[in-house]
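Got some structures for you, see below.
Derivation of every value follows stated rules applied to the coordinates shown; laboratory data play no part. For clarity, every value in this text was computed on a predicted model and none was experimentally measured. Cβ atoms are built from the backbone, for glycine too; each structure is taken alone.
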Structure P
Amino acid sequence: MSTPTTWRPPKLIANPFLRYGLISFAVLYLICSLVPNLVPYVSLDIDWARAGRGLPRAADMLKRMVPPDFSRWELLQKGVFESVRMALAASLLGMILAIPLGLCAARNLVPMPVYLVGRAMLAITRTFHEVIIAIFFVKIFGFGPLAGVLTLVVASMSFIGKMLAEDIENMPPGQLEAIRATGASFPKMLLYAVQPQMLPRYLGVSIYRLDANIRHSTVVGIVGAGGIGQVLAASFSRYDYDFSLAILLTIITLVFLGEFFSNWVRGRLR
């Protein structure tokens, strides 16, 4: 029996029957999903004929988008600045509210009842997408940036709080136990054991969330929660496609600037 001379990386699934069986099942499921009425409760019932009829409409819409219309730059500027203000305000409030929520959701810091309440709040706030939460707040407070800010606050608080809680639970226990052994109070334990290890990670996650909020502020506006997204939805409803392209290009530029800023700040924190 000859010894192989070429090294090959191990397969993710060693058993070939299981490996090829899973691949065959995935391909079969994909086919059943895309073919209408092939398998009940599996097929997505896609009307391919209707999709084909939509292609000429898409081509017409793209044709009417060019060239973009930047003549209403005042409206464009107002929507962009409103989105940025929404993202900044929501990020700051979310950073503040995430601290007590993350501490309450860390099992190695708090008693079990407090931990369960904290984890339940994280699970509930992370269950729904930002658009669903935005619709809820729009129904309560009406159209405008307040609904958008509250939506992004909930999303920021839950995201940063979960990251903070998991980082606290994964921190090395030695320093925490040493501070506890001195008889230090809970605030001193947070100050001298938790804060030095969590602060860089907390700031990095918060900056990332600010970048995400800039993008999400353009999305929640589509359902009436303020920002440039609300201007975009209005332009599409009026079939004002050249102005819509100008808004889309502005959103792309805004997201790129937010990405560069986020990477620069995270690089400075390393």
Structure Q
Amino acid sequence: MIFDTHAHYDDKRFFGEEMNVTRDELLVLLFETSVCGILNCATCIENFEQTLDLSHRYANVYAALGIHPSDCYRYESMPDALAALENALDNNDVRALGEIGLDYHYDFSPRDKQREYFDAQLRIAEKAGIPAVIHDRDAHGDVFEFIRNFKGTAIIHSCSESAETVRQLCKKGHYVSFSGSVTFKNAHSVREAAAAVPDELLLVETDCPYMAPVPFRGKLNHSGYIKYIVDCLAEVRGATPEHIERITEQNAKRLFKVG
């Protein structure tokens, strides 16, 4: 059984024409067959409630709440937005803060605003004593500087960092998670990074409904496809899929404090 450490089952694609079953039917099937846990990650205040509802309805779904860098433009008052986040964190099903970070690829939000929200939310994670789920798109240098000063535990989501950066992050006790991108044909640097993570800090995720692994690239993704990521990590690391399943499950349960 595999622990999917990053998913978005509140996403509208799980209610669209691509689905041949309902989202709830899919989740029930996944927990019966292949998945032991899911961390569902909210990206804005507007979907906190949906993410918390999922965690209340399913014993093996846990919540991460945060304001994504591409969504912080939505809020005129940063103090009000952060107050809403802190208030929502006061829930037993919340096991992480995220996803948060920087996105210099799309630049939907001004970069100075992204950095302000990132810094403030890292401080909130420190105060709350929960890990921070980090989004990094074309912002490696700035993200590394923020994490370097972070006193809590970070999860590098859908890792795109270099192997050397990963080694430095792992020395500080941060976790590194790999998504379907590690299976892509030209993802040589991602696979090098995957080989550099110590067993005790490795995580696996789908980032569904996005980032479907090969051979499903471009299609709607879900946690049932995580086995293809596990298989790729096993090959890259010279291990068995069973070993990758076991250590990533143990790591996720330890990190999120679940049984």
Original post:
One of P, Q was used to compute distance in nm of label points 7 Å out along Cα→Cβ at positions 71 and 95, and the answer was 1.9. Which one was it?
Top reply: Q
Subject >> Among P, Q, which structure scores highest (criterion: mean count of other Cβ atoms within 10 Å over residues 87-94) >> reply: P
Subject >> Comparison of P, Q - label where distance in nm of label points 7 Å out along Cα→Cβ at positions 183 and 207 is highest >> reply: P
**OP:** Identify the structure, out of P, Q, from whose coordinates Rg and Dmax of the Cα atoms in Å, for residues 119-246 alone was calculated to give 20.0, 69.
**Re:** P
Original post:
Given a computed value of 1.00 for FRET efficiency 1/(1 + (r/R0)^6) of positions 191 and 239 (r between Cβ atoms, R0 = 41 Å, to 0.05), which structure among P, Q does it belong to?
Top reply: Q
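Check the numbers for distance in nm of label points 7 Å out along Cα→Cβ at positions 47 and 103 across P, Q and tell me which is largest.
Comparing P, Q by distance in nm of label points 7 Å out along Cα→Cβ at positions 47 and 103, the maximum is at P.
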Subject >> Which of P, Q yields 18 [relative contact order in percent (Cα under 8 Å, 6 or more apart), calculated] >> reply: Q
Subject >> Among P, Q, which structure scores highest (criterion: volume of the Cα convex hull per residue in Å³) >> reply: P
Original post:
Suppose you compute helix-only ellipticity at 222 nm (-39500 (n - 2.57) for each DSSP H run of 4 or more, over all residues; to 500) for every structure in P, Q: which one lands on -25000?
Top reply: P
Original post:
If we compute mean count of other Cβ atoms within 10 Å over residues 127-134 for structures P, Q, which one ends up with the highest value?
Top reply: Q
